[in-house]
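These are the structures, in structure tokens.
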Structure 1
Amino acid sequence: MKKIKEIIFVNESGSDEGIKEAEKYVKKAVKTAAGFFKFPAGYQVSVTLVDEDHIRELNREYRSVDSSTDVLSFPLEETDPRGARILGDIVLCRDVAVRQAEEFCHSLERELSYLSVHSFLHLMGYDHMDDEEKLKMRSMEKRIMRKMGVFKNMDRTEAGKEDLELIRLATQMLDMAYCPYSGYHVGAALLTSSGKIYTGCNIENASYSATICAERTAAVKAVSEGERHFVKVAIACSGDSYAYPCGVCRQFLNEFADDDFEVIVIKGSGEWEKCPFRELLPHGFRGKDMGIDLE
């Protein structure tokens, strides 16, 4: 029997402008979030997009708070005749979402995606009333947003489609990391001169010296496929600081790095920055410096 995945989207915001895009963002976010939970027969979620007056009225009626808000969630514990679990209703305020996107200097896509994920987790029992609950909810939000490939500063003008694709793929590889000893997930996506992208993750070992970093995993895959020129690499981590390549990885990448090779690093929060590889290894030593023809 095919699982039911039903996301009912209703627009009551008073405007149809950009509504198809908004519906796409919301449904993608809810579907991705639902993928982290088990629903044997499937699920159903209702999402309504409203204006500021409407959500203020709902907030006053159901929470006794006479002010607007960005989102409201109404969980349900019911099953429809087909056996699918009815998770509840989500109400998103379009006006507040637009305003918050401008305040945080990111896209409406990211804002609606985040609000949809946040409200879906409320349906699943997550909350942020105390520090422990908040930490658990924020951690889950980050996992879902990473899976979607939606990041905090994804609209920075210096980021082209190529950079964003590498960031997306490197971040997705975090879930593939084998790191039972450190608990520190790292993912990498390496672009070669042929235009192909090779991904990798960190793979730890009980013998710590046998551990291999994510960027070397990607590089070995590339070289084993005949690649000899690296253009750019993105390295994502699960931590709060940027995971720049270690010394061994810098030397390993240097063997195949083009002169304008770039490194993009991504925090667990999704924030990222980019720098020329030569800044990380200004006096790198390569075979050609020994007069060896590596072509």
Structure 2
Amino acid sequence: MPPFQAVRPEHVLLALEEFDRIGADEFLSRYGFDPAGEHELVHNSSSYDSLAVLGVAHLRATGELAPPEDLLGGAEGAADVLRGLGFSVAGDDAEDEGDAPLDASDVGENTARTAWAGCAREVLIQTAKKYHSVITTKELATAVTERSNIHTKRPSHYWIGDVLARVAAECTERSEPLLSSLCVNADGSVGASYAPTVISARGSLDGDADDHAARERLECYRTFGADLPAGGGTWALTPRLSASRSRERRAAAADKMPPLCPKCHTAVPSTGICDYCD
């Protein structure tokens, strides 16, 4: 087995993404692999040829494809490497072990967050396929730990911001709108971590963070295939945040209104004495 120290979960996830995008036959043909039919990698309820996936993951990690003849041990050897990276592999006695939940402290914090970021991208792309859809940080955190099978006892607010920053960085590299804009807190806002993420990914953030996120979400819907209304749709705050801002505007307007005279109900000047009833 060639040295696979350079291969990380994110490289495997990139291979799986390509496998899904072009299909099994094209994937195997493109990289010169024959179907192995055993020790298949299992991810998100789908099965993948472990030999081919590991070979292409090596390409993503190093720039060099690991061809079938270099994968000593065949599908079984590839399965061992993939298990070591936290993935589940079916077809042998180690399946139960591969399916057992992993803890972030065991695989390493960076490895866990990288795997979560790959899963978060998948979840956010699915979210973007529905016009004006968003996902909460709690929902996203649950989804990525279940998809990756890497769990943690640490509350999500300790790590979800970093995961979203990784997603945003990848979107920038791909010249895509920021998928991270689709993730909001319980108040319907992207929260305080959004602005630093945008500045890190794009270099600057002009204007209000939630307004910026709303515009990015619209571009996400357009890019990732949402069923848009005629004209291409419009950007919008989440309903909860929009309602909150409306209440704030009404309260601010009420604060600016001068007091009324209890007798004639006209505005009382700054002297506090009604000009009509004095």
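Every number in this text was worked out from the coordinates using simple rules, so none of it is lab data. Note that this is a predicted model, so its numbers are computed, not measured. Cβ atoms are built from the backbone, for glycine too; each structure is taken alone.
Which structure, out of 1, 2, was distance in nm of label points 7 Å out along Cα→Cβ at positions 145 and 209 calculated from, if the result is 4.1? Source structure: 1. Here mean count of other Cβ atoms within 10 Å over residues 81-88 was derived from just one of the structures 1, 2, and that gives 20.4; the source is 2. Which structure, out of 1, 2, was mean count of other Cβ atoms within 10 Å over residues 9-16 calculated from, if the result is 23.2? Source structure for this number: 2.
Between structures 1, 2, the greatest calculated value of distance in nm of label points 7 Å out along Cα→Cβ at positions 41 and 225 is seen in 1. Kindly point out which one of 1, 2 the value -11000 was derived from, the read-out being helix-only ellipticity at 222 nm (-39500 (n - 2.57) for each DSSP H run of 4 or more, over all residues; to 500). Source structure: 1. If mean count of other Cβ atoms within 10 Å over residues 121-128 comes out at 16.4 when worked out from the coordinates, which of 1, 2 was used? Structure 1 accounts for this read-out.
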